[in-house]
Structure I
Amino acid sequence: MLYSHVSQTMNKGEPVLVFLHGLLGSSEDWQSTLEHLPNSNWLTIDLPGHAKSYHYSCNDFKHCCQQISDAILSLLEPNTPIVLIGYSLGGRIAMLGSALKLFSNLNLIGLVVEGGNFGLQSDQERNERWQNDSRWAQRFREEPIAQVLSDWYQQVVFSSLNDEQRQTLIAKRSANLGVNIAKMLLSTSLAHQPNLLPALQRLTLPVHYVCGANDQKFRQLAEQSGLVYSQIERAGHNVHQEQPAAFAMTIQRFIDSLHKEVRDNNIGNHNG
């Protein structure tokens, strides 16, 4: 079972916020966000190959979604309302599981995606991505992880980071085992992910996308998606790390909108 950490007290009437971190991350990445959500019920999960789930691996997206479902169901009462919140890789897993109905055994009432890629458009893009991920995986398997991370955080998507932030991340992420990261990187490669946007647009499930104002690529994806989204000022790709209070406020507003929708539906049913 994947490692997970659940809030000590559960407030009745509130959904459980389930957090999925990004590649190289851990459940601890959400700590500063959770400090700004003191009244929320929450559950954080270490993805396969990461942190305290380092000894688990997944074969593909479907397997990963099954492991996440199992971890959630082992801790929560059946039919507990859940809002799934995922960052980057965690966001892609959350979107795929929701869009392809792989979380159908969960009572999912909302989805928040932070900087998640909807999918690639062409076979050429998928082939290029696979080649790129394969090169990184080989490096993670064969080279000292700190050395690989030094180059990893030079990628364009992390361009909003300053040198101090980069060094902090390298030190923090060096606890990972390169061979496990390589396996997860290939199992959940964007090259294997279908373009999820059409399915997300058709979902009746409320979806809210979050991006940083300084994250040009993902800001553009959000603007063109047709989904409801929030753009957080003074943040790059990793909004919850750079602006935890603003990220937490966005989540709280989303939860409040879900409560309002339930109230309005109840009033409508009563009037009917």
Structure II
Amino acid sequence: MRDSDYDLIKLEATEEGLAVVVINRPDVHNAFNMELIAELTDAFKTIADQPTIRMMILRGNGHTFSAGADLNWMKRAATHTKEDNVRDAVNLAEMLQSLYEMPQMTLAMVQGGAMGGGAGLVAACDVAVAMSNTKFRFSEVRLGLTPATISPYVIDAIGPRWARALFTTAETFDAAFAEKIGLVQYVVESLEEMTKMEEHLANLVFSAAPGAVADAKKLVADVTGQIIDRDLGHETAKRIAARRVSDEGKEGISAFLEKRRPNWVR
């Protein structure tokens, strides 16, 4: 995949299979507008369609990961029709869904602040690493709004109890608290630590079979909320059986027995 040209984001990809998407509106703290949403949607879908890409890292340029919605965009939206606002909201929902459903492992590297929709991006990624001084907030109710489009991903990440509390209070919380409730998995103290954690996670991903990673993500999505019964047991049995006879499964087991690296490890 070649590097692509966008106005509000940067997209780069390496030959090894790492894609990096950078939100590039530092002058407005990487806030969302419709152009940014469209570019992120295009980038996520482009990466998802590339079988050679095995991991995607999402960053925000400057001091803030993302401040959420652009206030000027929201001001204009208040004068639009309900139909126009539905269309805008659907575009945001589709962007988040395209991120959440990517077959590759997705990693958010978060610094400064992740507010509203910015925190929604964090929740929609598989893994998130945050600097310890990062601030988070679901601030929509302060504006007379609700965090509707990001809610499926946030509730999936932190559960309904904490979502209800943080959605209704719009309380600001730090990275340590975000880690406690599951919005991020790792907190680091410095840029050096963040780089080391990024390298550590990339090494793990590139040691895993890409098809198995995609299937593991789908497994979590499909099993979550299901009743643990005989039918679910049979369904999960079918999935591991299919993996065992897949090309990746055969190669992985052979490599383990032969004490060599499997062919997806470079």
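Each reported figure results from applying straightforward, stated rules to the coordinates on display, with no laboratory input. A quick note: this is a predicted structure, and the numbers were derived from the prediction, not measured. Cβ atoms are built from the backbone, for glycine too; each structure is taken alone.
Thinking of I, II, which structure, once mean count of other Cβ atoms within 10 Å over residues 116-123 is computed, gives back 18.4? Checking each candidate, the match is I.
Comparing distance in nm of label points 7 Å out along Cα→Cβ at positions 156 and 180 across structures I, II, the highest value is found for I.
With respect to mean count of other Cβ atoms within 10 Å over residues 100-107, the largest value across structures I, II is given by II. If you line up I, II by volume of the Cα convex hull per residue in Å³, the top spot, with the largest value, goes to II. Each of structures I, II was scored by distance in nm of label points 7 Å out along Cα→Cβ at positions 20 and 228; the highest score is held by II. So if we calculate relative contact order in percent (Cα under 8 Å, 6 or more apart) for every structure here (I, II), which label has the highest result? Top value of relative contact order in percent (Cα under 8 Å, 6 or more apart) goes to structure I.
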